[in-house]
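Several structures are given next for inspection.
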Structure I
Amino acid sequence: MVAPWLVKAMQRYNNDSFANRDAYTAQVHMPGRVLQSILHWAFQSLPDEILVGIEVDHNKPHVLEVEQKYLSEQPRFNLFAGQGFQIAEAKVVNRGDSYSVHHLPEEWTDEIFGAERGPRAGRFTHWLHTHPNCVAIPSGADADAAQSTDGIDMILGIGFTPEGFNPWLEDVEGQRRILDGKKEVILGMAPTGHAIHILEMIGFHKSGLGINVIFIDEDGRDY
């Protein structure tokens, strides 16, 4: 069951995704339950970053009606692995500061997830990492890491207080996408005692192209 506040946030985000659909060449569809799990892990890990491996279900293509709704005037197909299929699962792969949270060698994560995901367990299609107290805009290191991604990379920006050693950083060039909140509002409290103020979310391809993230329910329909 996805929390009502998150449903409203995803509805607002999808409205923006629709309004700005021509700014994107492709799209990915993420179930609300997957986003809720990622937020849960991210809040539990503050003020650290987390790296999340994301896999698609090749038996669940995008609902055609939803895909066509968000299709840009100049779409690109076969741009990345997993394109056209719904996201199915997410796994926390790493946790730490911005210098230590990177894509890990596949042989490491294969062993970690082997029992539940098989012999190629760590070879996820998409990746997501968090930006504690920083906007969801790729850094140079993020762009470099994305070069090894078969699918796309996503960034979840989280604004929180007390800031500690991570004062809120927003003086970054790029297109921001707000999921919910603003600096003056408290969305809720994390298990770590941090007050959550802002949530941002973007998706991008290693070529630098922005990817439109569409949030869907269990039937593949957009919120």
Structure II
Amino acid sequence: MKYLLILSFLALVSCSQQNDQNYSIKDAQDKFFKTYPDLKIDSIEKINNSFFEILIGEQIFYLTADLNYLLAGNIIELNSGINLTQQKIESFRLSVLEKLDNNNVIIYKPKRTDHVITVFTDVSCPYCKKLHNEIPDLLQNNIEVRYVLFPRNGIDDDAYMNMASLWCSENKKELLEKAFEGDFIDEAKCDNPLSANLELAYALRVNGTPMIFTESGKIIPGYVPYKQILRTLNN
């Protein structure tokens, strides 16, 4: 019902815009900043004759072509049934994840890779441990797992120290097992990606662990059994 109300309003607005002035992207941007000067726009584009699309992190807004109305909600293309808003969000997530350096993740790779998931994980998180215990099942089903070490409580935390120390080892996976079991890793210092991971998590609105991102940009929040992950990936 919510989507139908939004679509009805969009159709009404669209019908009233046939004689609008042809405003540019800069006009739309200036109009937005006049009302919201403290917000940072990640991207803005004119998606058709009726709307400008404004991306702020994972939030998407639509400014009508006459620059009078700002809408928050999902736009669904009725002919195809495609949720254009969700499609844009997923594309944004992928653009952020593409910045991940393979040297900054811990990779569990199967003999043959059919799908890849990127998991923000914290060794102090019990549900992360529960998911970690299912890695053999994921690998057996040709799922590559890419771990992003994410200290959900920030840098002033024992989990941060544990993950930073294990990162400095040649045996990251072995020490990761120990950390998930609650063992404290001997302190070691080196350059590590944890601060960069925090920034990445902020950009992706990661607010808990584990947070799973699929190769298409969808998210699986929290722990789910590996069979459910497989169903999501194969749908």
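To which of I, II does the computed value 44 (percent of Cα pairs over 23 Å apart) belong? Of the options listed, only I reproduces it. In this comparison of I, II, the computed figure 0.35 for FRET efficiency 1/(1 + (r/R0)^6) of positions 51 and 131 (r between Cβ atoms, R0 = 35 Å, to 0.05) is attributed to II. One of I, II was used to calculate FRET efficiency 1/(1 + (r/R0)^6) of positions 43 and 59 (r between Cβ atoms, R0 = 25 Å, to 0.05), giving 0.20; which? Of the structures listed, the value fits I.
Hey, helix-only ellipticity at 222 nm (-39500 (n - 2.57) for each DSSP H run of 4 or more, over all residues; to 500) derived from one of I, II reads -7500; which structure? Working shown, then result.
On the way: I: -7500; II: -11000.
Derived from I, not from the others.
Comparing mean count of other Cβ atoms within 10 Å over residues 75-82 across structures I, II, the highest value is found for I.
If relative contact order in percent (Cα under 8 Å, 6 or more apart) comes out at 27 when worked out from the coordinates, which of I, II was used? For relative contact order in percent (Cα under 8 Å, 6 or more apart), the value 27 is produced by structure I.
Every number here is computed from the coordinates shown, using simple stated rules; none is lab data. Computed from a predicted model, the values in this text were never measured in an experiment. Cβ atoms are built from the backbone, for glycine too; each structure is taken alone.
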